[in-house]
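Bear in mind these aren't lab numbers, they're just calculated from the coordinates by the rules spelled out. Everything numeric in this text was worked out from a predicted model, so none of it was measured. Cβ atoms are built from the backbone, for glycine too; each structure is taken alone.
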Structure 1
Amino acid sequence: MYHHVKKLMYTVRVDEPDPKFGNMLLEQFGGANGELAAAMQYSIQGLNCEDPGRKDLLMDIGTEELSHLEIVGTLARMHLKPLKSVREEAETDPLIAIAGGGGVNLFNSMGNPWTADYLKITGELDVDLRSNIAAEARAKIVYERLIDFCRDPGTKDALQFLMTREITHMRAFSLALESMGKPPLSVGKIAPTAGLVDQFFNDSTGEGDLGEVDTRGPWNEGGDWEFVEAPAFQNIRNTESDGPAIKARSALSEGSEAIQDVLVDELRDLLHAEKQLLKALPKMQKAARSSQLRTLLEQHLAETETQVDRLIECLRLLGSTARAKPCKGMAGLVEEGEEVMAEGKKKEDAPADLALIGAALRVEHYEIAAYTTARNLALQLGQPAVAQLLTLSLGEEQNAGQLLDQVAQPLMSAARMPRSVI
């Protein structure tokens, strides 16, 4: 919920309006590194964030950026005011004077409209925090340049305030990232190709007309770095005598058999799990009271049949027999589900279905974890066909979980309603 207070976060004053400088200020109003872009970026990241502490941080700073937008907009409007009445001033920027009436609008200093393309939102919290640190750094530099061009003391004071807050936000985002405890270069879930990740390609070679030369430093030598000459030269040079060759894929010779054994075990475990579900889902469908839940379980039964076929194909691609391995984890979940269905016979419709959905969601999360593990192992082994099949099944399990959540929402409301009085 937003609540507007008329008093600005920082009181501004403009002693000598300067329309040209007012136009420069629009860069921080409707530009790529401006306050609106920051406010929207952090707020949307916050809406998506499942980490309560860092969600609070993102919403705090996103809301503060809206206050900064108000400060910049007020400054720009005061500087642009002469465009409303002075012909000579209006001629300096007809777009603002005529189309905008001499006030602010969502344009940057070049007259380009604001766009959501400015926003950097990935849904990966650590990646988004890095983007935010960089965004604050860019905004800080823009404010520095505006201060350098500014001739009005009151405006300079306000810009100094805004510039300082960028540093404050950089610090907060940096500490939020650091406190996650992730290694600096650990991004996402899939590991990089061993060997290739440590190779530096010397793609800019020779000497330039302005004194450019090949250089070496901690960014390309020392530690685990392996310096590799330009890949374009690899086809015309003897790589054995002229330096190391590019490691285009993971080295699978060492430990690959053991990893494949793990993958095969995972697939056989999943195969048995899915076969157990083929027997359990019709019972769950019969126990469901709401037609929407019955339809969803019927749909997922068909998906499960397809998933069994995919697992058999995955094992075939790996040269292994489609032999199921007893999955004790799924057996426990199925047994728990049977208990839920038995107890549900004594309950009203909404509570019974909610308990059934809870049992189904536990199954989905178990399968999501199993398919994710198997998919990642297949990628590490360089088995894209297997990984693709597993990714399809993983997507179906994730979608089923989301649909179960959606079905549960109206049931929760129904469960809270008092019984009708006849």
Structure 2
Amino acid sequence: MSGKRLLQGIVSLGVAALIVVMGIVLAILSRGMFADEKDGAQSSQTATGSSKATGEERQAVPVIVQPARTMIFEQRIDIAGNILAKRFALVSARIPGTLDSIFVDEGDFVEAGKTKLFQTDSVKLTQAVAIAQEQVTVAECAVREKEALLEKTLVGQQVAEADFARYKDLAERNAIARQVLEHQEAQVRQFEADVRHVRTLIELAKAQLEQARLNLKIAEKDLADSLVVAPISGRVSLRMKEPGEMAGAGTPVLRIDDLSLVEVSIFVPSEYYDQVMVGQTKLRVRVAGRDLGELPVTFKSPVVEPRLRTFQVKALLQSPPPEVVPGSLAQVSLVLASRQGLGVPAQAIQQRGGKNIVFVVTENKAKAIPVELGWETEGWQEIRSGLSAVVPVITSGQSLVDDGTPVRVLKEAGR
């Protein structure tokens, strides 16, 4: 019986101890949960404040700005032009005929007055020279013949005059009949006429000799002209005939271009005619990606082409680079006027309410400034009025802001 009571006492003590332990555990857990709720409340308050700050930052529009700058602005026209040879020659045959030989080919360099180009009918013209030389020889012989005839006639005249003098003396002494004297007098007059005739024949023969000599010169000149030499120095750019073909005056056989002096040629709309001044207006030229600098205008057409309403403008280029040859395409800027002014990037210009404006940043807010625009050069827009200081303007994000919009500058371009 006592053992049973002892066992019940032990069980009661165990239950009591278990209850105490469970109470302690519950107390500890309750305290931890209270602390977690407190910390959670504090965290919630902190998160709410942070979210509010982040919201304000998200309302500011991110932008990029770039400072305005003072620069040279130009009024210009961009036109595609051509490179032309200033000096060129379309070489034709001087003497019509068959082309015997062509001594040069396309691309060959030729020197003025020295390089042989081609020849026409050389055999025929050589024979013509030989014939003319023979004609000169014949004419010289004819002159000598007439001169010998003159000497013979003069001798006969002297004999006739001497006989007439004797017959006259005899007639005065009545030694001969009057008829014999008259016959001898007629002989003298006939010889005088013969002398005049022979002298005329000599003049004719000499004239014929001179004519033959001139014909010889012409034949020699024709033979020389059949061989055509280069009229200018340069390169053969085109060969239009081949040996065996007929060549004649006005029909080109070769084209020669002088590559040491070229022209930049453009055609400009007629409304700019009075703004282009020879020697003053400049052309800015690029060919095949190479900058050739500024060239003064050397020619302005005196008339406007009536169909296209354009006029031609040219500028000379001495000793061009090897890649700048006749026929090349040129990118030309015709600079009509230039001036210094304040400029901003062209993308900074916005149109709001029918006005041109730019945005600047003041106290982290966008400020709209109406401006008057001028010329545009190389992506920069001239500001004639409204913006007087070299201040940064918004160049990216400007379409997302209005006057007073909070902004956040991400970057200042150009720095």
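When distance in nm of label points 7 Å out along Cα→Cβ at positions 208 and 336 is computed across structures 1, 2, the figure 7.7 traces back to 2.
Taking relative contact order in percent (Cα under 8 Å, 6 or more apart) as the criterion, the top-ranked structure out of 1, 2 is 2, with the highest value. Out of 1, 2, which structure matches 0.05 when FRET efficiency 1/(1 + (r/R0)^6) of positions 320 and 368 (r between Cβ atoms, R0 = 30 Å, to 0.05) is calculated? It traces back to 2. A value of 3.2 was computed for distance in nm of label points 7 Å out along Cα→Cβ at positions 304 and 328; which of 1, 2 is the source structure? Value 3.2 for distance in nm of label points 7 Å out along Cα→Cβ at positions 304 and 328 corresponds to 2 out of 1, 2.
I have -21000 for helix-only ellipticity at 222 nm (-39500 (n - 2.57) for each DSSP H run of 4 or more, over all residues; to 500), calculated from one of the structures 1, 2. Which structure is it? Answer by label: 1.
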